[in-house]
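Listed below are the structures to be examined.
Read-outs: derived from the displayed coordinates by stated rules, not from any lab. These figures come from a predicted structure and were not determined experimentally. Cβ atoms are built from the backbone, for glycine too; each structure is taken alone.
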Structure 1
Amino acid sequence: MLVLAIVGAGGIFTGSNPAYTTFELGHHFRSSATSFIITEPEHLDAITTAAKATSIPTHRIRVFDILGQSVPDGAVSWTELLEHGEQDWVRFDNEEMSRNTTAARLFSSGTTGLPKAADITHMNLVAQHEFVFEVNPRPWRVCTPL
């Protein structure tokens, strides 16, 4: 749901490996042009260190405490984002916009050096999901709204 919320709000999702070192996180943040971070409390120390090294201010970090974990002193829960009101989702119903707007910035495994970023557009994400359902059809009938 978090990925869909980021994309629907007009952001670009990029996820990192929870085993990344501070150095690898810094590379990830720089390569992906990260400007806002949501992390689980268990990773907050490494995230905060890497964010500081890449000039991402701490006020742009939120703790994803969905399992009832405690939020460390000085940190802010992701639920604070819910206090900013509501707006409609960004609509990607225009083919050109969907074809040219990045939805996610995903990374290679880094087997031949540091991981490389690849931009995935909205159209590409939908096409990937449609392909999966061509190979593994949905076990229900899909209806188109009137």
Structure 2
Amino acid sequence: MKQLLVFFLLIFSQSSLMSQTKAKLIYVGDPMCSWCYGIADELTKTVESLGADTDLQLIMGGLRPYNTETMKDLGDFLKEHWDHVNQASGQPFNYGILQDHSFVYDTEPPSRAVLVVRKLKPEQELAFFKSIQTAFYKDNKNTN
């Protein structure tokens, strides 16, 4: 399977060189998605390994836009879910924010912030996306 994948990438790379266009990696995610946080290091490694021949396009997926549920409503569910992501990915989680029962788990403001960074400093978009994840899941900052 690995040989087939490498062969496919080689053909794709040659094809893109022939037409003088860059390949594009499209990533659908949400800065408040725990699985997106869980694979953040792998995404970065992938983007770095593809280098300048490939453009990254982030699409904000809208996990819970305009949500009105608080951590009081979602805390138990999220704790169990984050434990699973932590075990699978090794990413550190700080569960303190789950105790902030007034925190509204609305993913729209941080997603919109990523889009603003894309407009102002597109070269920083992925780093900013990841910084929101770290601020929320590791540092327990209010991302709204």
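The value 51, 43, 30 for Cα extents along the principal axes in Å was derived from one model only; which of 1, 2 is it? The read-out comes from structure 1. When distance in nm of label points 7 Å out along Cα→Cβ at positions 37 and 53 is calculated for each of structures 1, 2, structure 2 comes out greatest. Using helix-only ellipticity at 222 nm (-39500 (n - 2.57) for each DSSP H run of 4 or more, over all residues; to 500) as the calculated read-out, with -9500 as its value, let me know the right label among 1, 2. Corresponding structure: 1. Tell me which structure, out of 1, 2, gives 52 once percent of Cα pairs over 19 Å apart, for residues 29-108 alone is calculated. It must be structure 1, since only it matches.
Suppose you compute FRET efficiency 1/(1 + (r/R0)^6) of positions 45 and 133 (r between Cβ atoms, R0 = 41 Å, to 0.05) for every structure in 1, 2: which one lands on 0.50? Don't skip to the end; give the middle numbers.
On the way: 1: 0.50; 2: 1.00.
Here the read-out was taken from 1.
Of the structures labelled 1, 2, which one yields 21 when relative contact order in percent (Cα under 8 Å, 6 or more apart) is computed from its coordinates? It traces back to 1.
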